[in-house]
Structures are given as structure tokens and as C-alpha cells.
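What follows is a set of structures to go through.
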Structure I
Amino acid sequence: MKIYKKQTLAETFSVYFDYRMIKILLLGAISGFPWVIIGSSLSLWLKEDGLSRSTIGWAGLIFAVYAFNYLWAPIIDRVKIPWLTNKIGHRRGWIVLMQSIILISLIFWSLINPTTNLALVISVGLIIAIASATQDITVDALRIEQIGENEGKSMQAGAAMAVVGWWTGYKLGGVVSLTSAEFFQNLGFDNYWQITFLVLGAVIIACNIGLMFVNEVLQINRGESQKKTDKMIEDKLGASNLLTKIIAWLTGTVAGPIISFFKKNGFNIALAILAFIFLFKIGEAFLGRMSVIFYKEIGFTKTDIALYSKGLGWLTTVIFTLLGGLFAIRSGVIKAMFVSGILMASTNLLFSLLAWSGKSELLFAIAVIFDDMAAAFATVAFVAFISMLVDRTYTATQYALLSSIGTAGRTTLAASSGALVDWLNGDWGIFFIITALMVIPSLIFLYMIRHKLKLDD
């Protein structure tokens with residue numbers, strides 16, 4: 001009988017010093033930055049051009065594409081980009097292509113006015129969202145492939161670093177966006193947001209330069225496994241010709257990842273996993289969608305929001321994400337998700353206090369700190385959970401499928417957040433209480449399947 005000595009805290013923390021974590025951090029930043037563009041930047045742009053809360057909320061439906069990116073994820077796993085794949089690799093080729101589309105879209109935004117061209121603004125925002133969602137497929141795959149399949153603790157640490165990177169891209173990107181907009185506004189430019197989008201375009205270029213320092217891990221087995229699946233399907237068709245090869249390829253590409261997931265977990269457990277993923281972060285999404293509008297309505301300036309929500313928020317998120325990663329490593333990812341779910345519900349109530357008390361920089365800072373702590377714990381546990389479920393044969397597709405299901409809950413339902421505030425006659429306090437209650441159904445599903453999950457902690 002082997003006796004296992006529990007790791008010290010220092011030994012657990014040492015996993016963060018793995019050189020691979022820096023690469024994962026960078027990938028996270030690349031993934032998080034576009035959310036600034038179609039999130040707080042777009043929302044404030046529309047708000048300051050006189051559009052209603054409901055309109056801004058419904059404009060957030062463009063995020064729904066993240067819920068459906070699994071539909072084209074198989075293409076990302078299988079199809080190579082001409083020239084780019086040979087020059088910089090399969091995964092990086094796809095990322096650079098999507099980053100280029102985002103850059104062109106930002107340049108286009110810099111030339112139009114949302115008041116007179118709202119449909120065009122939203123259409124370009126949709127293009128950015130599609131490119132970003134497509135980019136996320138291959139970013140997540142490239143991140144997961146940096147870690148070996150049986151390195152459970154490294155995967156959880158990698159999840160923490162990915163989250164730190166994502167929030168770095170999102171929060172610091174938000175600082176750049178909001179401070180740039182206010183700077184150009186104070187200089188007297190009427191089109192200060194349009195100029196800001198050019199600044200954000202420069203950040204996109206910097207992201208592409210940084211990407212070149214992330215090497216691809218050659219996945220020979222992935223290609224071989226995919227070919228075996230195609231051959232098995234072709235054999236079942238009873239013939240070998242061009243038509244059966246096409247059918248086998250399409251079937252293996254689309255159905256293979258789904259079959260693999262249900263086969264590994266069993267039908268009932270797989271459905272419960274999907275239900276949990278769908279429901280877990282809905283409350284956070286409702287709060288996040290309307291937060292910048294809430295801050296603006298109770299009297300905070302763009303600089304205030306940049307300082308407290310983005311700058312301070314980034315620092316606290318980094319700290320609590322690393323702590324959340326340590327907690328997940330030492331206690332297990334399931335326990336970490338229960339704790340983080342309860343934290344998310346509890347901290348949402350602080351925003352109710354802020355709404356009822358009125359503008360208070362101290363309470364604003366406290367609410368941001370605790371909200372970021374909860375979000376950091378929840379996100380790192382969630383990312384680790386999904387990462388440990390995927391089959392390396394279908395890394396991009398399965399991760400995209402699982403994460404997009406979570407996104408579906410957050411984006412489609414949260415699109416009604418502005419309408420909910422209007423229905424409550426602008427009672428932000430009650431709104432935040434409702435968001436706190438939204439996590440309960442997901443925790444019930446997690447409790448039901450907690451002992452039946454096949455995870456390598």
C-alpha cells in the first residue's frame with residue numbers, strides 16, 4: 001500500500017513556474033481582449049449616443065455566436081489555412097486570420113456613426129464576435145495541447161493562468177479603451193469612440209506579434225485517430241469511393257466528438273453535465289451585461305469605471321485567480337465549483353447595496369473586489385472542469401462544444417438583462433438580487449452528478 005504525502009502550499013504553487021504557463025497566459029489575453037470591443041466599448045458607445053438600455057441589452061445578442069461556435073469547430077480541427085498553416089502552424093494560422101478580420105472591422109467602425117447606422121454597427125459587431133468566437137476555438141485547443149493528458153494539476157494551473165490571461169486582456173483592454181475614449185473626448189473630438197477603435201486595432205497587432213512566441217505542440221495522434229474514425233465509418237458504409245470518403249469525413253468531423261463525449265460519460269451523466277454547464281454562470285452574465293450601464297447611471301465617469309472596474313478589477317482578478325487555482329488543485333475541481341458558485345451568488349448582493357446607497361467609491365471598490373474574487377474562482381474551476389473532460393482527438397471541437405453551451409446560457413438569456421431592468425422600472429437593487437438566485441439550479445445538477453464524473457484530479 002502506497003502512502004501519499006500531501007503537497008505543501010509551496011510545492012503546489014511551484015506549478016505556476018512551469019514555462020508553459022507564460023504561453024497560456026498570453027493565449028488567454030488574446031482570447032479576452034475582443035470581449036472589450038463588443039462588450040463595454042460597444043455598450044458605452046451606444047449609451048453615449050443616446051440609445052436605450054433595452055436596445056443596448058438586445059445588441060448584446062451578438063455574443064450568442066459564442067454559443068454556436070461548436071458548429072464550425074470541427075472545421076478548425078481538420079481544415080488548414082492556405083499558406084498560413086505551412087508558415088506558422090495549424091492553430092496559429094487560424095488565430096492570425098481571425099485577428100486580421102477583427103482589425104479590419106475596427107477600422108470600419110472608426111468610419112461610421114451608430115446613431116445613423118445602428119444596423120451597420122451591430123453587423124460589424126457581429127463579424128467581430130464571429131471572428132472572436134472562431135479564434136477562441138483554436139486558442140483553447142492550443143492552450144490545452146500545451147499540457148499533457150495526464151497532468152491533472154498542471155491542467156488546473158493552466159486553467160488558472162488562462163483565466164488570468166483572459167481577464168488581463170479584458171480588464172487592461174478595458175482600461176485602454178475607456179481612458180482613450182475619455183482622453184479624446186476631453187480633447188474635444190466628437191468622434192472620440194471612432195478614434196479609440198483605431199487604438200484598439202494597434203493592440204490587436206501587438207497580440208499577433210506576441211502569438212509568434214507560442215509554439216505549437218505537434219499532435220500526431222490526433223490526425224491518426226481522426227483518420228481511423230474516418231476509415232471505420234467508411235468500412236461501415238461497405239464501399240470505398242469518393243462519395244463514401246466524403247461522407248466518412250463529414251460524419252467523423254461532426255459526429256465523432258459528440259459520440260466520444262457521450263460514450264465516455266454515459267448518456268444521463270453527459271446530459272447532466274451539459275445542464276450544469278448551461279446554467280452555471282447565467283447570473284454573472286446578467287450582472288456583467290448591465291454593469292457598465294449601472295455604473296454610468298449612478299454617476300461614475302468613464303475614468304472611474306476604468307480605475308475601479310477595470311484597473312482594480314484586473315489586479316484583484318489576477319490575485320484571486322491564482323488563489324482559486326491553488327484551491328482547485330488542493331481541494332479538487334468539484335469542491336472548487338461549489339464554493340465559487342456560492343461566492344458568485346453572495347457577491348452579487350453587494351451591487352444591490354451599491355444601488356440602494358447611491359454613488360459610493362468605497363462601496364464600489366468593495367463590490368468590485370468581491371465580485372472579481374467570485375468570478376475568478378468560478379472561471380478557473382469552470383475552465384479546468386471543461387478542459388479535463390475533453391478527448392485530445394477532438395480538442396478544439398469538444399472544448400468549443402462544452403464552453404459554447406455555457407456561453408449559450410450567458411448570452412442568449414442575458415440579452416434580456418436590459419429589458420429586465422426596464423421591467424423593474426430601473427430598480428437595480430432587485431435586479432442584482434435576482435441575478436444572485438440564478439446560480440442555484442446549476443449547483444443542484446452538480447450535486448446530483450458529483451460522484452459520477454470521470455475527472456483526473
Structure II
Amino acid sequence: MFDWQELVETAAARVVPADIPLPAVSVITTDTRTVGHGDMFLALRGERFDGHDFATTAVDQGAAALCVDEQMVEAIVAATGGTTPCLCVGDTLAAYQAIARLHRRGFPNLKMIAITGSSGKTSTRTIVGAVLSRHFDGAVLTTRDNTNNHVGVPQNLLRLTPEHRGAVLELGTSTPGEIRSLTALVEPDIAILTNVGPVHLEGLGSIDGVVREKAGVFSKLGEHGSAILPVHLRHHPQIAPSLPVDRVVTVGNAGDGADVEVTYCGGDLTSARVGVCRGGRDVEFSWALPGAHQAMNAGIAFAVAQVLGIEDDCVVEGLAACRLPGMRTLTVEHDGVTWINDAYNANPDSVKALLDWLASASHSCGHVHIVLGDMLELGPDTSQYHATVLAYACEHLPNAGILPFGPLMAKAARSFGLDAFEDIEDLRQHITSHVAAGDLIAVKASRGMALERIIP
């Protein structure tokens with residue numbers, strides 16, 4: 001239950017009307033679709049919506065209290081008949097974040113892990129969550145769906161209950177300072193940086209800007225907090241000053257001198273074998289996440305285990321049970337054609353990771369077709385990034401059919417003599433006429449392209 005006095009102090013709020021009984025509140029929600037009896041509905045504003053417009057709906061659905069902006073409180077009190085107490089604040093988003101931070105601090109013994117990076121955040125969050133779930137008998141909270149921003153992170157923090165023994169939260173960003181701000185809410189015991197690459201350059205400006213932004217995940221490690229990151233970033237001048245002196249665990253390929261060294265031993269379209277060396281101990285295991293990039297994410301899970309004292313057997317059992325959420329190298333078959341749906345998002349590094357996997361995977365399929373859609377938010381060097389990716393595809397998979405889709409890919413494709421598509425129906429028709437049973441089609445693009453539309 002939330003204490004009203006604490007809510008008032010934390011959110012710098014007042015209660016309106018001041019003379020009515022205050023109900024017990026155990027859930028704070030921003031979505032009228034999830035409002036239950038006795039909940040508090042907090043009205044957020046966005047670019048295309050205003051939660052204050054739905055305050056009366058929330059009350060009708062059982063909300064016992066509201067959190068609203070000062071400028072809206074009079075109208076809402078009038079609309080609700082003055083019978084529903086309103087936590088009146090200057091900014092509902094700031095209040096939401098402050099309340100979430102307060103709630104998180106109610107669990108001082110919980111192991112909180114924060115993850116950021118240019119790519120692989122969701123995969124790593126899922127992988128680490130699977131290992132912790134094995135260790136903590138399922139009592140682990142992980143980021144729900146893609147709720148990793150200034151609204152989603154507080155939302156996930158408010159899901160914490162006394163039953164949880166661990167939490168793995170993903171932190172995303174598109175503007176400078178966002179990771180540092182989210183980290184201040186989470187207050188992690190372990191902070192993880194998966195990698196750094198060209199993403200969100202329109203907001204972050206440059207690779208240096210990306211590095212500065214991602215380094216923010218290490219900014220709020222407490223006295224006993226630990227950092228996990230790729231070995232080649234250990235001494236990066238924009239990262240090293242943020243790291244704890246004696247509590248850094250590095251991850252890298254075999255021979256890189258990392259604390260946790262990873263060897264990708266190969267695999268096919270649905271499984272792989274991975275070797276890991278940590279603390280002088282060698283472990284080899286099989287799991288359902290193929291590709292060298294996923295092997296490195298498994299290495300991060302072993303690094304977490306090293307910090308928390310989790311035995312190798314427990315890690316391997318957690319990894320064996322791990323499955324990724326949809327549209328992340330999801331393999332399906334339709335009419336004899338194998339589809340690889342990796343259309344959730346894309347940047348140059350993640351596209352190259354997919355291409356490397358396809359080039360190395362052993363499979364018995366016929367012709368390979370690769371649909372590469374536009375990569376968005378790459379800033380002024382967008383054209384060069386698209387050209388580089390297409391060149392990489394042509395070099396590493398010379399016998400594959402490369403199918404560029406979208407205006408950015410189409411522009412880059414001209415210099416390679418590749419046919420390109422800007423209309424989804426044209427792409428569908430090409431696939432229908434050129435793909436046969438036994439073939440494989442991989443699909444990769446930024447989220448905004450919604451390229452999963454072509455998958456049956």
C-alpha cells in the first residue's frame with residue numbers, strides 16, 4: 001500500500017478536495033484499460049494524447065484516486081463530483097518517476113540489474129532474466145515488452161512486490177541524458193553495457209554522443225555496485241571514469257583477455273553450441289539462440305553470475321530454458337519456406353550480426369533470400385551506413401538474393417546494381433514469384449518499417 005503522506009511529500013503534491021477520506025491505494029496505473037477497483041489513475045500527457053481526458057472514465061471503472069496536473073484539477077473535481085481524491089502535482093510524469101523511485105527503495109535487498117546498449121538489450125535482458133529466474137526460483141521481475149523509456153521504466157518499477165528477489169530492467173534512450181535519468185530511478189546493483197554502435201544518431205549526434213549517453217548506466221552504482229561491459233570498452237576515456245574501481249567484469253572473445261571469454265562453436269538455424277571460460281573454469285553448453293552475437297550475450301549472463309556467486313550449472317540450466325520474444329530471429333515455416341523474422345529493429349551492427357549468423361549457420365535449405373529494410377535514426381551518415389550494410393551482405397553472402405526495401409535502402413542499392421523495392425506489394429509479388437519450397441527468407445529492418453507485414 002502507498003502511504004498518502006509519502007506520496008504528497010515525494011511528488012511535492014497536495015490533495016484535492018482536502019476534506020474527504022483517503023482510500024487505500026496499492027496500484028498506480030496510467031492506462032484506463034488496466035484500472036481496477038481501488039487503483040490510482042495517473043494522467044500522463046503525450047504528443048498525441050492527454051490522460052486527463054480519461055480521468056472520469058478511470059473513476060467510472062473503479063479508480064479510487066487520481067493524480068493530475070494542478071492546472072486541470074478544478075475541472076476534474078467538478079467532473080467527478082468532488083468525491084474522488086486527487087493527488088495534485090506540477091508535472092504528472094515527474095511525479096510518476098518520483099513515486100517509482102520511492103517504491104524501488106522499498107526493496108533494499110532486491111538485486112537490481114540495469115541493461116543498456118546500442119543493440120541486444122532485449123535479448124540480454126531476457127537471457128539474464130532466465131538465469132536469475134533459475135537462481136531465485138522464478139522470483140524475478142523483467143522489463144515488460146519494450147517499456148524501457150521515461151514512462152516504461154517507472155511502470156516496471158511499480159510492478160515490484162515483496163516476493164521479488166531480483167529484477168532485470170532494460171534502459172533505452174533517444175536523447176542525451178535519458179540513460180542517466182533512468183539509472184537514477186533504478187539505482188542498480190549491477191549495470192550492464194552490451195555494446196556501442198551507430199543508433200539514435202539523430203538525437204545523440206555522433207558515436208561519441210552514443211558512448212557518453214550509454215556510459216550513464218554506470219552513474220548511479222552504489223558502494224557495492226558492479227559494472228559489466230565489453231572488454232574493448234573497459235578503458236574508453238568516456239566510460240572508464242564512470243566505472244567502479246574494483247568491481248568491473250569484462251566480456252569478450254577467447255584470447256581478448258576478458259574476465260569472461262566466449263567461444264562460438266557453431267550451430268544451425270535453431271540452436272548453437274557455446275564455450276565460456278571464467279575464473280579458469282571452462283563451460284560448454286547448447287542452447288536455442290544461434291549466432292555469435294547471442295553467444296556474447298550468454299557471456300554477459302555468466303558475468304552476472306560471477307558477481308552474484310551463481311554456479312555454472314545454474315547458469316547453463318537457465319540458458320537452456322531461455323527463449324527470445326517475438327520478431328527476434330524467430331524461425332517459422334510456411335508452405336515449405338523457412339522465414340526468419342528479425343524485424344523488430346535494426347541498426348548497422350545488428351544487421352551485420354544477422355548476416356554473420358546466416359553465413360555461418362549450417363542448414364539444408366535451398367536458396368537464401370535476405371530482405372533488408374531501412375535503418376532509421378542514423379543521422380547525417382544514413383546513406384553511408386546503408387551502403388556499408390549492403391556491401392557487407394554482398395560480400396559475406398554472395399549467393400544469396402539481397403532484397404533492399406524502403407527509400408533509404410533503394411538509394412544505396414543503385415550503386416550495387418541491386419533491384420530494390422519501395423512498395424510492400426511489389427516486394428510480396430517478387431517473393432511469391434522467386435521463392436520456392438525449401439528456400440529461406442530472412443527479414444530485417446527498423447521498427448518503423450513494420451516489415452513483418454510480408455511474413456505469412
Structure III
Amino acid sequence: MSSIKAEYVRDPVGTTMLKTACAMLAGTLAMSGYNIADTFFVGRLGGEAPLAAMGFTFPVVMFVGCIFHGIGGGIMATMAHALGRNDGKQAARLVSAGLLLVSLTALLLAVIGIGSARWLFAAFGAEGETLVQVRQYMDVWYFGCITAGLSMEGNKALIAAGKPRSASGMTILGMLVNVGLDPLFIFGFGPVPAMGIRGAAIATVLSQMVSAAAILVILHRAELLHFRRMALPVLFRAWQTIIRYAIPGILGMLLFPIGNAVTTRITAAFGDAAVAAVSAASRLEMVAFVFPMAVGITLMPMIAQNYGAKLYSRVRQCLRFAIGAAAVFLIAMGAVFILFAPDIVVYFTPERSVQEIMILYLRIIPYGLFMVEIFRFAGFAFTGCGRPNADAALKALRIAGLHIPLSLLAMALGSLPGLFWARLASDILSGVIAVTLAWRFVHRLPPDGQEIHPVIATV
């Protein structure tokens with residue numbers, strides 16, 4: 001465990017963050033590959049219904065993902081604080097307890113999701129053939145909740161432990177399996193029948209299963225995961241410690257699928273072509289965040305470890321470097337989307353009506369990409385410094401205070417471009433507010449070595 005501490009706490013901040021981010025870069029590309037592959041192959045089925053169905057599934061997939069991210073954030077932050085204090089045994093207890101917690105949560109979510117799928121997606125505005133295809137996808141996807149959760153949380157634990165290459169490798173493994181199985185199950189080959197959109201879900205679940213199994217083996221070999229029985233008082237204390245971070249994280253993250261669900265319902269009023277276009281364009285948008293996501297994935301555990309070690313000057317250095325790196329990349333990517341939108345969209349759908357709306361989206365939203373990322377960085381800074389409530393409050397401001405009201409205004413005006421301008425305005429305003437508050441907070445931290453408050457309870 002001492003080598004882990006040296007990686008994030010003692011080495012130069014810029015060098016360490018860049019080295020770790022580069023190691024994670026292939027992994028973040030692979031994360032985008034999951035979405036891009038599904039969108040690409042499903043789009044080849046033809047018609048508006050398959051892509052529209054993918055659009056309707058997005059809020060629920062995000063909802064479940066946000067719960068997993070919240071729990072994972074709790075595991076990552078508390079584990080990193082423990083490692084910053086050079087307490088490897090506590091870190092292992094937190095990882096083991098956290099993975100059990102996410103497994104139980106995933107099982108509950110799967111049961112609820114399968115039972116409520118029809119009326120829920122109908123409430124989102126899905127109907128006819130689109131609703132049928134939504135059910136075909138989600139009935140399978142729910143069965144993969146546990147493996148998806150284990151893969152996601154295990155990956156976060158590897159990153160927090162200073163093992164970015166292993167984390168990235170497992171993400172790549174899952175993506176390659178998904179890309180290989182997508183055309184096989186969607187279109188069929190030999191004895192395998194064509195299953196359409198249901199095949200895309202089967203490919204996703206199987207790829208997550210492979211990734212999760214490999215990650216669990218790595219964590220066990222690194223002595224970060226124990227399969228032996230844990231005493232209930234110890235287990236409950238570990239859960240309490242994780243949940244103290246996870247609940248604000250979950251509440252804050254849940255605002256995003258809620259906001260997405262609202263805007264999906266609003267977008268549905270403009271027809272299936274609009275839903276399909278926004279679904280495809282938003283997944284394409286994720287490509288722009290490949291490198292910034294790699295930096296962001298590194299940022300939170302680095303801040304948390306240095307905060308746990310009482311090295312507050314390094315906390316400030318981490319945030320400063322991350323913002324600068326994101327600025328360079330996202331401004332460049334935004335320019336690419338704006339200038340070459342017509343050339344890009346033809347690769348994602350043959351439907352002209354969908355293409356036109358995608359072009360409109362890609363010529364408005366990219367102006368705010370940088371502000372989206374520094375908003376996230378601000379949240380990572382607060383969470384890493386033991387202030388998850390501040391991160392949740394910022395998310396509430398962005399979604400409930402800005403994005404939803406402005407989107408409702410666009411609907412009232414009957415303007416689809418207005419919906420995209422509403423998103424842009426919320427991205428810019430929330431980003432400015434978040435980074436200003438986070439910057440002030442980290443610059444008011446005391447000199448190195450001074451205790452602020454107990455960071456993590458003993459479990």
C-alpha cells in the first residue's frame with residue numbers, strides 16, 4: 001500500500017495526473033465505445049423506431065448508473081482518504097463492503113425495473129413500435145444490473161488504488177466483447193438468429209459480465225477484496241461510512257436522469273425524429289469528453305488522497321492542472337463538432353430528418369462543453385475534500401434551477417432550437433458558479449499538515 005500512497009501523494013502533481021490520465025485515456029475511449037457501438041449498429045436496423053427506443057432507454061440507464069456512481073463515489077472517496085493515511089486494511093474493508101452493497105442495490109433495482117417498465121416508458125412518451133422495442137431492450141438490460149454495478153465500482157476501486165492501467169484494460173476488454181457481439185446478436189450469423197435491439201442488450205450484458213469477473217480477480221490479488229465473511233458490525237460501519245458520501249452523490253446524480261427524462265418527454269413532443277436525433281447526438285457528444293473524463297477520473301482520488309494526507313497545497317495544484325487540461329481539449333473538440341457537423345452525422349443514421357436535427361444540436365451544444373467539464377471538476381473537488389453535500393447542491397442548481405425551467409420555457413414556445421439553447425445556457429451558468437465556489441474553497445484550505453475535521457471513520 002505504501003507504493004500506492006507514493007503514486008498520488010508524493011510524485012509531482014502534473015506529471016502524476018497526466019501519466020494516470022493517459023493510462024485511463026484508452027479506457028475512457030472504450031467507455032464511449034459502448035454507447036457509440038450500440039448506436040451505430042442499432043441505427044443500421046433502419047427507420048426511426050430503433051434509435052428512438054434507445055433514446056427512451058437513456059433516462060433509465062442514466063438513473064441506474066447514477067445510483068452506481070453515487071455508491072462508487074462513496075467507495076472511491078473513503079478508500080482514497082484511507083490510503084492517504086496509509087491505512088491499507090481499512091481501504092480493503094471499504095472495497096469489500098462497498099461491492100456487496102452495490103450488488104444488493106442492483107438486485108433491488110432490477111426487480112423494480114422489470115415490474116414497472118411498460119407504464120414507465122409509456123409515461124416518457126414511447127408508444128407503438130417504439131414502446132415494443134424499448135421493452136425488448138430493457139427486459140434484458142435489467143438482468144445485467146449486478147454485473148454492471150460490480151464492473152463500475154470495481155473499476156473505481158482500481159483507479160483510487162493507483163492502478164489506472166488495470167482499470168483501463170478491463171474497460172477495453174468489456175468494450176471489445178461488446179463490439180464483437182453487437183453485430184452477431186443484432187443481425188444474426190449462422191446458428192445465431194437476428195434479435196434486433198434485444199441483441200444489443202444481450203451483447204452489453206455479456207460484455208459487462210466478462211469485465212466484472214476480471215476486475216474482481218484483480219482486486220482480490222491486490223488484497224483489496226476479501227471474499228471471506230465480514231462481521232456484521234464491521235460491515236454496517238463500512239456501509240455507514242460509504243453511505244455518508246454516497247447519499248448526497250446519489251441525490252445529486254439522480255437529478256441528471258430526472259432532467260434527462262423531462263427533456264426527453266419534451267423532445268418527444270417534436271416527434272420520434274427529434275428523440276432519435278438527440279439520442280444519437282448526445283452519445284456522439286460523449287466522445288468530446290474522452291480526455292477530460294480521463295483527467296476527471298484521476299482528479300477525485302488524487303484530491304481525496306492528498307486531502308486525507310493533509311497536503312492541501314497539492315489539492316489546489318490538482319484542480320488547477322485539471323481545468324487547464326480540459327480547456328485545451330474541449331475547446332478544440334467543440335470547434336470540430338460545430339464546423340464538421342454535416343459530415344459527421346451521416347455515419348450515424350441514413351434518415352435525413354434525424355440528420356438535420358443532429359446538425360442543429362451539434363452547432364449549439366458544443367459551445368458549452370468546457371463549462372460542463374469544469375462543473376464536474378468542481379464537484380470532484382468538493383467530494384474529495386469531504387464535502388459531498390456541496391457537490392449535490394451544485395447539481396440541484398444546474399438541473400432543477402436552470403436546465404428544467406429553461407427547457408419547459410422552450411417547450412411552451414414550441415421551439416426545438418430553443419430546447420438546445422436552454423441546455424447551453426444552463427451549462428454555462430452552472431459551470432461559472434461551480435468553478436468559482438470550488439476555487440474559493442480550495443484556496444481557503446489551511447497550510448499543509450493541519451487537521452480540519454475527521455475525514456473518515458474507522459471500520
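Worth pointing out:
- Label whose coordinates, when FRET efficiency 1/(1 + (r/R0)^6) of positions 297 and 337 (r between Cβ atoms, R0 = 30 Å, to 0.05) is calculated, return 0.35 (choices I, II, III): I
- Structure from which 2.1 was derived, distance in nm of label points 7 Å out along Cα→Cβ at positions 161 and 185, options I, II, III: II
- Structure (I, II, III) behind the derived value 28 of relative contact order in percent (Cα under 8 Å, 6 or more apart): I
- Parent structure of the calculated result 3.4, given that distance in nm of label points 7 Å out along Cα→Cβ at positions 41 and 353 is the read-out and I, II, III the choices: I
- Of the structures I, II, III, the one that -27500 was derived from, the read-out being helix-only ellipticity at 222 nm (-39500 (n - 2.57) for each DSSP H run of 4 or more, over all residues; to 500): III
Read the figures in this text as sums done on the coordinates, not as results from a lab. Not measured: the values here are computed from a predicted model. Cβ atoms are built from the backbone, for glycine too; each structure is taken alone.
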